[in-house]
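These notes open a run of structures that come right after.
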Structure 1
Amino acid sequence: MPHPTRRRTLSLTAAAVATPFVSRIARADDLGQLVGPCLMLGFHGASAEAAGAQTLARHLASGAAGGVCFLGHNTRSKAGIEALTALFSEAPRRQPALISVDQEGGVVQRLSAKIGYSDTPAASAMADRGEAQATALYEKMARMMRAAGFNLNLAPVVDLGFERRNPIIAKHGRAYGDDGATVARYAGAFCEGHRRAGVLTALKHFPGHGSTVIDSHKAPVDLTGTWREDELTPYRTLVKRGLVDVVMSGHLAHARMGGAGTAATLSKAAIEGVLRGQCGWQGVVMTDDVDMAAIRSQLAPPEAAVAALAAGNDIILMSNSAAPDPELPRRVVAAVRDALSENRINMARLEQANARVAALAKRVA
């Protein structure tokens, strides 16, 4: 065992080495390489030649971004989609890009029959088919996605459908049922089908969007008075079954999960306390789009990214659509650098997020 004096010398030496390293990485391009993989960006354009697509491909190649999210305006044709996924997957980088799209079935499926793919029933209809048939249909859908160049589906919805006035979940048949056990069964079929096809999934929208009567795309949502504990059942169940790849945090506030008016997206109490502590999930957590009005009305995207990382999210989804900014990754890194200097976030949190994303990306190699 080292002599006490020698232990103290070693400790001081380690501290002397660590402090300049943290200072250096906070100033240099290395910070961009740490933060970049945690950014999943949207883009403008529906072809590989579009300026927005070319800019994003450069961000992926340089490590300034780690993932891509396709929205409706990017998915106009089968040929355009597959040229884009090829562009993004072939850009040189340290780790594979996460190439994502919302492909739930029903009203939310970017790869639809009208552009040359095949349609899948909505969650509410799928729950009438039985788990075996649901698993088979979801595997078919995931194989179609994989062939089109996607490796991450921003689904399934695990929100409960008991609030019939809900304008974003129940209205569109996006819930598998009214109770957590039913939702967990069919969301499990979704995840299992995708596992068989080699496509990752993301459970959404934590801690539950089903009980609201407001759409979080349009305004901040507080669900303190309507939320039920059963809305956590799908998360707890699917974590125990080992079927979770990613959980998406929602722009949904609860007084017991961070305080009134604080969205789960930005709440350490919600993510670290409830999702990780109570539900047992230790893998990747990603945000819903921080460009949505519920967040953008309070914080500009770079500051929202900092707050979301500090809260425990590992991937920051930024559609970059409200006011497209080709320099968004650089602005996020600058905001993170400022937050480091002000102790609003620390290097350990950034390194943890980066490591989780790297482990996830290895699974799509």
Structure 2
Amino acid sequence: MTRIRQLIARFPQYKIDAFLVTNDVNIRYLTDFPASESWLLVSPSRSFYLTDFRYILEAKKGLKGINIKRYTKSLQLSAFEAAQDLKVKRVGFDDRHISLSSFKQLKKKCPKGIQLIPVKNCVEDLREIKSIDEISQIRKALSLHRQAYELIKKEVKTGVTEKEIFNILENFLKSKNAGFSFPPIIASGPNSCFPHARVTDRKIRSNEPVLIDMGIDVNGYKSDLTRMILLGKIPHFVREAHDFVRRAQALAIEHIQPERRASEIDRQARNYLTKNRLGKFFGHSLGHGVGLEIHENPRIAPLNTTILKEGMIFTIEPAVYIPNKFGIRIEDMVLVTQQGCEVLSGDIY
């Protein structure tokens, strides 16, 4: 339980005696067990996995070194019973991962002698640095992504609908016992100007861009890439925008190395697009972390002062969206290394 020990090592800085993990993904990360509608109470002496009748047998089989506690009345009551058993007084929790209703019940059932301490990113900060095994899982997702993209490049042609491309991708992943990590975006022509375009029945036409943004899930770990397919004779201003976006991405990637701030990386791409009169058409952050979730820390954004560290994995995805005309987005995944970074998806184009 190395990750649980790493979490416990953070307790002194937050002045807590225990931490209540209410997010399924964070529990999965700490225990390597696919949690569902359950909580985990972590303390230096013992940890309790709190679940109900539906999941108790799987928990007993899959969790080692953790006490399994079945609740019958409520998770909140069970959590405080475990906290009293542990004799802890200050219990940390992340209020972003609990509903308002559940939080009210948590406060209502909190016994005297126990104090709830709001703590943000206690587990997420650990998840930012990927282990060798996590990096390996992400590489596997990207390897399958490579196969999917090679298939789809042959299928994107004039007269085929966006939905038909989606169906081809979906059937391919099913044949590999894999799935999407989010609903894919297949946006042709003017549909590509919408950052989160929905797949439609629109037929792809010649001489227009096709934006394909998809992610693949392998063993819980995700990939996330966006590629542009330019069909036929692309208008000069569209191809020029594509080249500017690609150069903006390259400038950002060249700047990645440990100890630099996330905001500095974002600034490299954003300033370049602004210099070339496209900055006003780039409205989202430059990138986001990818791992057990498709969007996690760190965010590569203008105001994020997070210091980059070796082992972080995130996307670099500059874009321009010209209203009612077209959109261009190029997205790759990078791993921060000791000397700079590795573009994990660099050969998928």
Determine which structure produced the value -0.27 for log10 I(q)/I(0) by the Debye sum over Cα atoms at q = 0.06 Å⁻¹, calculated from the coordinates; the candidates are 1, 2. 2
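Where does the value 112 come from, among 1, 2, when volume of the Cα convex hull per residue in Å³, for residues 130-257 alone is the thing being computed? If you can, show how the numbers build up before the last one.
On the way: 1: 103; 2: 112.
Computed on structure 2.
Consider the structures 1, 2: one of them gives 3.9 for distance in nm of label points 7 Å out along Cα→Cβ at positions 90 and 122 as calculated from the coordinates. Say which.
Working: 1: 3.9; 2: 1.1.
Of the options listed, only 1 reproduces it.
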Out of 1, 2, which structure matches -12500 when helix-only ellipticity at 222 nm (-39500 (n - 2.57) for each DSSP H run of 4 or more, over all residues; to 500) is calculated? 1
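Each value in this text was obtained by applying a stated rule to the coordinates, not by laboratory testing. Here the structure is a predicted model, which is why all the values come from computation and not from measurement. Cβ atoms are built from the backbone, for glycine too; each structure is taken alone.
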